[in-house]
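The structures considered in this document are given below.
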Structure 1
């Protein structure tokens, strides 16, 4: 196994620590949807849509939560703030397009009617709509000195994904400050505007968060809802810091110097893999990637003209930036140096890549509802070779279509501009998206114990819409639905013969 290590003594100590601390705590996708970290795989304001979000604190412990909105090209941050939840609290907000409410600009913004404390305080946000605070999404992370070869206008903020990371439980005066009074407002938000990271009232996160998202178009009557992915066991330590460190998914830490992942596959097997959380570079992010690693994603589609149906697949790589963003990797823009399982840095100048993208080859296997599959055409040697599909951004939308010759500037269902069009084999069926194709294998870096996961760290869902034009003359009726992707997972260990 090739990796940058500490000296042998430290490494041996790490493994020993793993054997003790890693025996209980592990980063894992929660099958019940509650955890310390929530990933909302898609937000959008395209095509007059809004995205509504909620997070629920299902425990009797007050929470401090980092909220980050990340744009869809390179997962650069467009909004970041701290949220404080009292026991059994709920926070809600909506993402909307500025132009849709008559405000200047082509970007997105966040609006909330919720009274939970935030830092910065909501009084410092951009302004108010209907008496409620809103904050415009910002382009500072991809403009000026931080340009990354992607778009530099505000429209880049219009679609992406969201992550919430619990930083701490709150005790004592901090808990009292964020607890709602009889009037339904927190007692004193000023107390949590500038928390001392050394405060003994900051306790290790205990989890218990769950969340939902929904993409709504009021005029069209469509609503695509989903549950946020929940990660449990993310950290045993408080994540408040006065060292200027960012609170990101790369802060996983399940024991002294280690981030352990627990991954379950379709057969019911469970793998435990230990990754070093110290040194440079730390592999703590690999523990989070491991729980999202999929060798294939599976889901259905429906593009039946008689039913007026259309289908988009959202495929989000929630950890991709840590493997491909030159800023994070300490590389010059355009240079090679992406970390596995990804192939190119964002904006790398190479065949198969280029400005504003970091492409990974995938494979699409089509099936109809009767076991049918496409049959390769024969007898036409002059035919061009098939186009190899690639996913090139942090958020990707695969739009299933009946006809390729009809031009499009956005995906069929969600109006995404980060889309790839795929002609459907049949009016209805299912797809297997192979994330570890033979043409370009994708393998995560080996863990300390030699485990290697195949594929890419992915999440997402299918969004399908049916249009019934027969309700009454001149009236359309939309029926919308979302279905989470199913995943196949593969782990190999050359030395041990098994990841078990």
Structure 2
């Protein structure tokens, strides 16, 4: 699809709606509030004080690629034919003046007359991530040609729709990482398990494969375990955009089965299927979905018979429940008097412990035999993961005994643009050669107030936990002084 179609239709008239002799617009994209995000992903009802910026540099690099691939390399006649063809199906029209500008941009400029500076640009200067508090801009955007002031708003739709899935899912994974660290800090001897403890299971539940790449990249900002292969491949091409991904290994996975594999061997030969899989993979981690029929039968009938084979492997067998209540599976269900399975009554962690044994770590918590483990991936919400870790701790087991699969519940159903209240607002313009400070201030809705004027970042406490000060309502000269030299060069006409 041609790039100029990737916007909201109401923006097609905005070029003519701005005052005459508008030549420059300056905007910022900001996370205005964490309140909605906090409701889903807080730990112990604590306020979320900060997030991190993820994927902004990547998104602007993709913006440039998008217009290069789907506009500048196209024949202008073909683009015009596409515009005229659209007229057969809608009353939405590109104005003549906008079409004229697009032609000029295509034929004469041959690149987007837009520039920007991101918070991530400064993170690269300092070589560390910077904590972002509420109402902190992530990027400043402006036009570099006076004819294209309107383009700042035109690209907003594309930018916001590309930015929010990555930064929001990245901060979801950050909260899961904080959760993992919390329990690891008092139940485990080290944090070596944390990069793998929450594994991305979400791809099929995200809206489109393209969307799952974005959320999958967000997951990879804080974890290595992932089955989202497209996001690993995409991230490998853009590592220079992410300072927190310095290792060559971006994402890892394990040998794992699905229900079709387990049922293909038939219910009558389920034991033989387990036996065959253990022979097929004598080394490494092998995860087997264990409730195609009855997980308690697997635990109590098959595992004792396979114990020697499991212990002789150079690797770990991971049991994966895919149904039932994960909390009850862990702690047991004594309410079901009709159950004939001990593992159902006492909980599967105790049953596996009784069968394979454990050691006590220096923190006083039990660590299962390293040949056996558990992963829960069925509809695991943030709250369920926390509750499960709470119960695991209460039973005296280290948090490293259990891994989780994070599905689309966390990277789709629980997040949206409003999770972090991400919005773009224009705060300054050059109109009739006058500096115009702009600010949105809705009546009785202060949350939606925008910042005003030209804005810059100012950083303090550089050597430790960097703090950001947002300086707004700058003069043209003050703003100019804050820019890198290469960006000043593109704005000589303005200064």
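Here percent of Cα pairs over 35 Å apart was calculated and came to 34; which of the structures 1, 2 was it taken from?
The correct label is 1.
Supply the structure label, taken from 1, 2, corresponding to distance in nm of label points 7 Å out along Cα→Cβ at positions 101 and 181 with the calculated value 2.7.
1
Of the structures labelled 1, 2, which one yields 13.5 when mean count of other Cβ atoms within 10 Å over residues 45-52 is computed from its coordinates?
2
With helix-only ellipticity at 222 nm (-39500 (n - 2.57) for each DSSP H run of 4 or more, over all residues; to 500) derived from the coordinates and found to be -10500, which of 1, 2 does the value describe?
Computed on structure 2.
Hey, distance in nm of label points 7 Å out along Cα→Cβ at positions 69 and 237 derived from one of 1, 2 reads 3.1; which structure?
1
Can you tell which of 1, 2 yields 15.8 when mean count of other Cβ atoms within 10 Å over residues 261-268 is derived from it?
The correct label is 1.
Given 16.9 as the derived value for mean count of other Cβ atoms within 10 Å over residues 109-116, which of the supplied structures 1, 2 does it correspond to?
Source structure: 2.
If you work out distance in nm of label points 7 Å out along Cα→Cβ at positions 165 and 333 for 1, 2, which one comes out largest?
2
Read the figures in this text as sums done on the coordinates, not as results from a lab. Predicted model, so just to flag it, every value in this text is computed and none were measured. Cβ atoms are built from the backbone, for glycine too; each structure is taken alone.
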